[in-house]
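No lab work stands behind these numbers, since they all come straight from the coordinates. What you are looking at is a predicted structure, and each value in this text was computed from that prediction instead of being measured. Cβ atoms are built from the backbone, for glycine too; each structure is taken alone.
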Structure P
Amino acid sequence: MNNIYIPAWHYRAPAIVQRTWGWSPVEEMILLSLDQSPGTINDISQTLKIPRQVVSSTVARLMQFGLVEVRVSPQPVLVTSGVGHDFIRTGRALPERTADREIGISVVYEKVGLSVFRTRDVDTIPATKLPAKGAIIRFPEGEPPETHYSMMQRVNEFMVGMLRPGEWLRGVQANSSFLEAKFLVLDLDEVGAGVFPQGASDQLVDALRGTIKTGILPKTMTPPPERPVTIETRFGPDQLVVGAEQHLQRFEQIVGAAKSNIFVLSTFVASLSDEKGRDRRERILRALEDACRRGVRCHLFFGTSLDRAKHAAAMQELYLRLSAARQTRGYLLVQREPVDSHAKFLVADDGDDGAVMLMGSCNWLHSPFSAVEVSAELREAQAVAEGMDLLRQIVSKLSSASRSVEALQFMASELRRQRNMLSTPEVTKAPSATLTILHAADHERLLRVAAHDAKQRFVCCTNKVGANMVPALFDPAEVAGRRLGDVRIYYSRRSGPVKRGHVTKHRERLHGIVDLTGVPEPQLHAKFLAWDNDHIVISSLNWGSQSGLEDDRLDELGLYLEGPNLVSALLEKFETECE
């Protein structure tokens, strides 16, 4: 047989598919009718001219979800319940009827045309059973292997359009998944006759036809790099969290409202014996303890690989303290291995079918909460789902975090499915904005674009200035300063070989062009970039001391927000904290 062997990955996992039933116009009509005029089954049937049997079964469904109840006095009638009344008037979607089923997913992802096949539609063999010679394409050298997370993403794309009407893929159960490198076996005689497995990409088809024509084996492909994700969302000045006390308050409020899951990623973790900021940090611990008592799952991570043993020990102390609040296993998922990211996250459900995310400069499990911090709070469903995807990518490198990965996947999927109820009156919305997710290397490119494009002002705050401060920050700021009258750089600390005299020389050189301001107290731990009236970036990157790397995209993350008057709102809050 004239076979060709193509490197591929075999992925197998159980997945949860949910079938949903929305609410029909008849059900909404009956709910609205009972809200306006309580009555009996006969009353509704006559008023709406709907058969009595239909009304009866519809009312039963509405009562099942607590939307309709019986009022006994002064005479028995059906009436919209308090819950139903709230749904009608607050803009919340009616509770959907759902049923879950588990399906087995088994797919093969080949590396020549990047096709995804159902395993049952193709033949594969393990590398140990390859023939001694023949048309064998090897796995590309130096390319990182596929991961459970990357295959999970491919499964999500593959399953689109393959489910029954009314069904959607909630997610893959990551803790039961299986991944193995194999080789896809294709018969070149069949390929020459135009027979390809279902799902073969155009690239694979062209590559195999080229091999038949020339005898030259095709090369493997590398997936195209991901572009920054940009979405339209809602974001207003009140979602800019600035200052230590404001961060503490928002942490307590967000964690206090959560009912199912809380995720915290802090670059560092303080020991319980650390006296610096202990009283303020105690508020963080008490909020987490209260969440554990309520049965909320707390997923805690740290980012740095420096002093790994120290931070792992601090995480163990934290685990022992929080586990004393609730002895039941499975509610406290504390990771003692680093995720190798400088990003900082707080993510939680909001207790009302939504979720909220804070992302910025605050090390939640380490900060003494005395420095100036800046974070952006995302509340709109699609924006929070994108943030959850980022956190899921970061923590998926830890095999012990599979339950957290699965929870993030399911929550993000459900957020993306949120919809507005047809009978809901228009709700006042926050100002619209454009949100772009910045990975590590995106920061420097955007800063240089901003320095050239800014028309009114250019302001950057970095916790530290270091060895690369001139090319990374001072030079672009100088470009802006030679055109604009308001160009500022704020910093608090120096790192590496940089001494006070080095910064002084640049301050003198840039006098009248860039206002370079050192603020020793309160320490500026914030990392942001702002220009003109509408453009801000809230980030984890120290603009004046670090550079984002292309091959470590998740090491630093930022939120680029473009919306009305965001710059003036941010600078007003920031300057108030610095006074």
Structure Q
Amino acid sequence: MSDAPEDCLADDATSPAAPDPIAASHPFVLGGRWFVRPTLASAAPWLILAVAAAVPLRALWIAGGSFDEALVLVLPERLIKGDLPNRDFLHLYGPGSLYALAGWYRVFGTTLVAERIFGLLAHSASLAAVYVLLRPFGRRSATYGALTAMLLVLLPTGAAALAWTTAVALGLWSIVFGLRALNLSGRARVPALLGGGLLLGLSLSFRPDMVVALGLAWGLLWWRHRWSWQPLAGAIVGLTSWWVHLFSVGVGTAWRGAFTDPVVNLRPGRNLPRPPSWGFVDGALQAVNEDPFPSSWWGLPALSASQQLFLWFFALIAVNVGVACFAVWRARRSGMQARMLVLAVTALFGLGLTGQAWQRPDSTHLAAGWMVSAALLPVLAGEWLAGRDLGRTRLARSPRLLAAAPALLVVALFAVVCPYYTFRPYLAAARTSVGNLPSGYEVRNGERTFYVGGEAHRAAVQAAVDDLAAEARAGERLFVGPADLRRTVYNDPYLYHLFPDLTPATYFIELDPGLANAEGSRLAADVASADWVILTNFWTGWFEPNESAEFGSEAPNDVIAERFCLVGNYDDALVLLYRRCAEGDGVQPWSIGIGPLRLAEMEARRAAYSGEG
């Protein structure tokens, strides 16, 4: 590592080569002070991270996820208005995310800006936790690790306030305080242990499936704390939203929402093949942009998108397992020395995230499952180099090259395995941020806005929104779904957000295969209760090699055909607006709602996947 005094990232006494990393300087995670007067060297890493995250921020701000991000706007607002998750609307995660966002919206308003500020704070907390955890290995290694995590955290989800993002941030900070408590003595340990347990409970209240990662990391921590009661007490308090939820809806309803629906009923329609297909992009959202940034612009050869996902899946398993095994081995060999224990606990947390990639190995879930372990790679590379006798090699003769080697390892790995999902979208977002690529497409109703994926998409939706806004009355009921309700693969719940004065007409604000379209579900009755219906053909061509490709109950389509009249057909059935028929209205044939070209797209993808086309 470089010893140049002018290098703001030069490693200090906590670098791997230092004989006693705790005696000379105490990073926060090793029991250091809460506040230390900043210097150029200590501030430089934070400035680098802030600039790196800010470069693509404008592009991420003018994009929108019409499903996941829309739900974190709509569902907390339903909670504010008195509806309860799992009783009045479908919710597949923990109640903590809804209660936290509902409180946030009460203070700052239910707006896209407020939601994204919450999301950016969660992202920032997550990246800050990675830096703090890696800080005992030097500022440079910590900066490399946090930048690696940023590529895997910020780009797939943008600024959206998703439950997963906040749960990971809370989980990482919980182990920060658990590790910190090991390096404190006396009464000073108690607040750190209680705080770590509190954050653990909060993380589980956002995403119960964080139990694996937190169980592995805190299993080691709790053992090192001699099974202290303080983390358990803190966790019980952190799970308060769960206790409120259980009391409000009952154990059976809460169990269905937290386990039966997401784990049993939903999985057959959302799982993807393991490993991903070599010659076919399995995830429907990824298939829309198999090569979103052509090689003529990128200028470097690369594997196809499907081949990258295939290799990424195996690289993720190898890195997650390998890093955890190596870290635990080093910790045991060192006698649980403080720095090595930090490495082991963090690596176990990263190993516990593997399930995200295993259950649905598309690019978003692979990034989520790799975030922590990939961030540890620069640290492991630095540790390995620090313990080697490099002799008269080029690395030994070039301190700056030696300092950059851990980062170059990650760059090379990403460039070979997954450039389409790391470097290339980052550079594309940077170009959009400076106006070199087209910006987002805004849909507006009054003061409420959302962003969609293209001008044709925007024009059709905006026309439907304008017509509905002109005719609907406050308190009426609105249903939003795909044109063919036999396949509830996806929908556009942001339309509920644009109409806060209309009541969602369905329990299935979020439409999922195997739930909403199951035989005997309440979807048909919900549709029948609506005053207005918006159906879209954006997702009619959706095909994935799972049960979402199968047709479910015909009953909701029959309700549309028998009870609703067509008000507007926008862009050749891209968007359709219906109202409940009054006596004497002529009923429009339901078949106009199906986009035959998009059904053909689905069948073409099905044939391509099976080798028939």
Origin of the value 214, where volume of the Cα convex hull per residue in Å³ was derived from one of P, Q: P
Who wins on FRET efficiency 1/(1 + (r/R0)^6) of positions 107 and 211 (r between Cβ atoms, R0 = 25 Å, to 0.05) among P, Q, i.e. which is largest? P
Ranked by distance in nm of label points 7 Å out along Cα→Cβ at positions 539 and 555, which of P, Q sits at the highest value? Q
Once mean count of other Cβ atoms within 10 Å over residues 139-146 is calculated for all of P, Q, which comes out largest? Q
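Can you spot which of P, Q the value 0.30 was calculated from, given it is FRET efficiency 1/(1 + (r/R0)^6) of positions 411 and 523 (r between Cβ atoms, R0 = 30 Å, to 0.05)?
Here the read-out was taken from P.
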Taking helix-only ellipticity at 222 nm (-39500 (n - 2.57) for each DSSP H run of 4 or more, over all residues; to 500) from the coordinates of each of P, Q, which one would give -17500? Q
Check the numbers for FRET efficiency 1/(1 + (r/R0)^6) of positions 67 and 115 (r between Cβ atoms, R0 = 30 Å, to 0.05) across P, Q and tell me which is largest. Q
Could you figure out which one of P, Q the value 3, 10, 15, 18, 20, 17, 11, 6, 2, 0 for P(r) over Cα pairs in 5 Å bins from 0, in percent, for residues 123-202 alone was computed from? P
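Work out FRET efficiency 1/(1 + (r/R0)^6) of positions 435 and 507 (r between Cβ atoms, R0 = 30 Å, to 0.05) for each of structures P, Q, then name the structure with the largest result.
Biggest value here belongs to P.
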